[in-house]
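So, here come the structures, one by one.
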Structure 1
Amino acid sequence: MGVGRGVGTTHLTIMMGNYLVNGLGKKVALLELNRNNSYTEIKNMKCSNIYKTCFEVNGMDFYEDISYEDIPKIMASNYDYLILDVSSNYILGRNEFLRSHKKIIVGSLSKWKAQEYFDCFENMQKISEISACEFLSLSKDREVDKIIKDKYKVKIGQIPFEENPFYIGSNHMEWIEKKLN
């Protein structure tokens, strides 16, 4: 789940899906539950048939802007893994995130975007969700990181930079494997 736009959630989702499909040979679906239309942009760049709501890239099935009614059908489609690309401000995505086996929250520790993480922590504390989640960021400001550790008792891990999530370097395979276990 991303705490805001542009924090790297879709990038991480694709990295993980790519690892599962091309590294482990699993059947994987990526579900867009964030209303950001990122999958539409991917489809327009990577696919010749741009009229389908499910499309395949590098062995991964992408489901763009799905609805609640789509989820049971996709779950019944014999996938080994469903990876949700979720936004914290979209109620359908948030509800499905809370049902997920593995809960990863992505935000930014840049000073100008850190408020999104602070808001997320405040909302999560009200319903006791923090301990069930892992927190990650592409960027890391030491001052913001210290505030979060002191105030919320949460450690935020760093996502390694991968230039193209559709072609993961072997140096990041081990990191992804640890996150998925």
Structure 2
Amino acid sequence: MIDLKRRLARLLIEKSYLEGDFTLTSGKKSDYYFDCKHTALHPEGAWLIGKLFLDMIRAKGGVKGVGGMTLGADPLVSSVTVVSHLEGYPLPGFIIRKQSKGHGTNQYLEGLKNFEPGQSVCLLEDVITTGGTLLTAVERVRDQGLSIACIMGVLDREQGGRENLEKAGFDLQTIFTRKELLETAKS
């Protein structure tokens, strides 16, 4: 697992990590930006993310599927569902819309037909800053009758997200904190 994390860290630094002057979704200013989609849409990156998340989910136990808020979680959910199938531990996925469709079934969640009410799921996120997007996702998933067993992310920016999620009763597990990512990529 350490080798997989090292490989992922190098890809993340190469493809997803920028330094400069940025405004984040939370409205906070930052001297770095992390766009995980570039790595999650890369063949090796997708496999590494899917494999590492799947190993974390297996260790947790009881999880019946994965989902997350579009657009950042879309490639994460896809990578976990594919890797889980290949490893004989099939986990279906769902995607949470930022806004309901406004037509048809007018739902926030796509992929619900793969789940039974009350099943435990894991929410995935690429980057966690304040946790606000995840807390919105939690509400929408619960409104559809699913139970949230865990929340996992690729990167914890260490800017209050973990603490905000803990206040809401969730333990955040991430592949990396920013500090860990930088240290692992250098090793």
Label whose coordinates, when distance in nm of label points 7 Å out along Cα→Cβ at positions 37 and 141 is calculated, return 3.0 (choices 1, 2): 1
Ranking 1, 2 by distance in nm of label points 7 Å out along Cα→Cβ at positions 133 and 165, the structure that comes out highest: 1
At a computed 1.4 (distance in nm of label points 7 Å out along Cα→Cβ at positions 29 and 157), which of 1, 2: 2
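Can you say which of 1, 2 returns 4.1 when distance in nm of label points 7 Å out along Cα→Cβ at positions 21 and 173 is computed?
Details: 1: 1.7; 2: 4.1.
Label of the source structure: 2.
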Value 27, calculated as relative contact order in percent (Cα under 8 Å, 6 or more apart), assigned to which of 1, 2: 1
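Any read-out appearing in this document is the output of simple, stated calculations on the displayed coordinates, not a laboratory observation. Only a predicted model underlies this, so the values are computations on that prediction, with no experimental measurement involved. Cβ atoms are built from the backbone, for glycine too; each structure is taken alone.
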